[in-house]
Structure P
Amino acid sequence: MNEKVKSGLAIEAQGLIKRYDEEVLAVDGIDLAIEANTIYSLLGPNGAGKTTTLSILTTLLEPSAGSAAVCGLDVVKQANEVRKHIGVTFQETVLDDALTGRQALDFHGQLYQQSKAMRQAKIEELLVLVELEDAADRKIRTYSGGMKRRLELIRGLMTEPDVLFLDEPTLGLDPQSRVRLGDYITDLKQNQGLTLMLTTHYMDEAQLLSDRVGIIDHGKIVAEGTPSELIEQMGADVIQVEGQGNSDQFVAVVKELPFTQEVSAVNGVIQIGVASGSRRLVEVVSVASDSGFRIEDISVAEPSLGDVFLKYTGRQFRD
């Protein structure tokens, strides 16, 4: 672990832009300031710019404009140095199924010119971390999806990185495997001092794991904060309403109600942030009727990061 990046900013970006041609602006002026030893989740719908941003920060793509630094090193001018400080787990599985788990880790260490003794010690340590020691000498083709993701995770740790980038680390895993991998990710931050930046489609995962969250849409960061800060903006409870009729009039009247804290209307879904939501249902239904809006579905629940995501992007994740 590099002593210089145990504190301060581990990841920085100013005015980051990536343009593929005149038609496609994948990243549009992103600013980031991510403290060391934190877990930062970048959330957004498909095509929002998440993977492009990670690709720039991991030196796989050069930005069209702006600047970025990881561990204080410029990702363009000092790309080779940046790579010495980072680990990356890609969204797609990139493992050679003909190798054993142990061989995959050993070859990765050789690429980084680690000594045999260092590789062997690190491999044993990491296999225990993710409970793969009993499967280490089996061919990767015999591994389950969860085992492969855990192997990819520790392969990224072979070089003792200061910053670990995880692109959809739990995509496609069963719930039990997702929980276990989430535990490993938390442990890396708490006990090994890593900074982790991840993308995920799972709102519960981001809410549970993250110190801070950035929501990206159309290449821009549209909301940022701790999960609790973002959720608190929604109100103590969220009444969600769907129906037919004069929704604009309904929303306008609801906004003026004394108990309303927040209102958003996206893609036919109206979310009303209130205190003591169950007590306000009758009043909301009455206002809807008076406004010429026929309610077809109504529910009340404590707000979640998914509600925040819907508010800012107008889309819902599909697991």
Structure Q
Amino acid sequence: MLYLSRADVEAVDLPMPDIIAALEAMFMEKGQGKVEMPPKPGIHPRKDAFIHAMPAYIPSLSAAGIKWVSGYPDNQAKGLPYITGLLILNDPETGIPISLMDATWITAKRTGAATAVAAKQLARPDSVTAGIIACGVQGRSNLEALAAVFELRRVRAYDIYPEIARRFAAEMGPRLQLDIEAVRTPEECVGADLVVTSGPILRNPDPVIEPGWLRRGAFASAVDFDSYWQGGALAEADKLATDDTQQLEYYRGQGYFDQTPQPYADLGEILAGRKPGRQREDERTFCINLGIALDDMATAAIVYREARKRGLGMELPL
């Protein structure tokens, strides 16, 4: 079994456009009913913390496996990452594990890529401004993915910790060659063409984004469930999609999404042409980006193949 540490996974340096393309192909296959992915079960050892099991199978990629991922909001105060995890790939023919890899990098990148896939279908193609609310790992990967798809000109960034927003602007601006301004309020971000909220996922949030803040013609990706969006703001959506309807309903049964409207489609249905994407310039569109195991398997399968080619990682006996 090939073990890939976080450093090994990062050394593969899989380009964001490649991850976006892999997820587009996966979502199309999902929309055609060719993949397998049960809703992710989880445990919750601490308040607002989770550890989830995320299995999935993608026949066209010969990708089968599971991610065991945790999210602990209080970790940041301890100098630890909010998201950590391990991913196991299995041989679909025999079921034997072929790789164990760190899932931190994959989780970050595939989440941003999923936002880009949704935005390509639901945002205006001429979108040039972005607002990033919560400037951690997910804020960075989501902006990277959007910049790979749209010709962005200006970005506004907000974080409850102003120094993190300023660091985000100072580091991501030169890296992506973008004009990024750290702002004082989330409302200043929500006036953009493309809006991403990526704070911690909370069971009982106190959302601050009010109705009327998201302007007509804009697209929003809620990576943090509904933690930043009031029910009235979500109700203004002309089209509200998700990456997996069944999984959203599972979470609704667990006490999340109390005021979130029923999605009209998931990304698979849109990519497969079964449901429309954006149809008018003035539509307000949302995607509730839950983060699904299919994203991870689509990305991990490519990481594994590239690592094998380059001789990365360590062989471990089962």
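Out of P, Q, which has the highest value for distance in nm of label points 7 Å out along Cα→Cβ at positions 10 and 290?
Biggest value here belongs to P.
By the measure relative contact order in percent (Cα under 8 Å, 6 or more apart), tell me the structure among P, Q with the highest figure.
Sorting by relative contact order in percent (Cα under 8 Å, 6 or more apart) in descending order puts Q first.
Where does the value 19.4 come from, among P, Q, when mean count of other Cβ atoms within 10 Å over residues 58-65 is the thing being computed? Structure Q accounts for this read-out.
Comparing P, Q, where is FRET efficiency 1/(1 + (r/R0)^6) of positions 66 and 258 (r between Cβ atoms, R0 = 41 Å, to 0.05) highest? When FRET efficiency 1/(1 + (r/R0)^6) of positions 66 and 258 (r between Cβ atoms, R0 = 41 Å, to 0.05) is computed for each of P, Q, structure Q gives the biggest number.
Computing log10 I(q)/I(0) by the Debye sum over Cα atoms at q = 0.07, 0.10, 0.14 Å⁻¹ across structures P, Q gives -0.25, -0.52, -1.07 for structure Q. Quick check: 2.5 is what I get for distance in nm of label points 7 Å out along Cα→Cβ at positions 138 and 162, calculated from one of P, Q. Which structure matches? This figure was derived from Q.
If you work out distance in nm of label points 7 Å out along Cα→Cβ at positions 18 and 306 for P, Q, which one comes out largest? Comparing P, Q by distance in nm of label points 7 Å out along Cα→Cβ at positions 18 and 306, the maximum is at P. Given a value of 3.0 for distance in nm of label points 7 Å out along Cα→Cβ at positions 82 and 226, point me to the structure among P, Q it was derived from. Of the structures listed, the value fits P.
Readers should treat all values here as calculations from the given coordinates under stated rules, not as data from a laboratory. Note that the structure is predicted; figures quoted are calculated from it, not measured. Cβ atoms are built from the backbone, for glycine too; each structure is taken alone.
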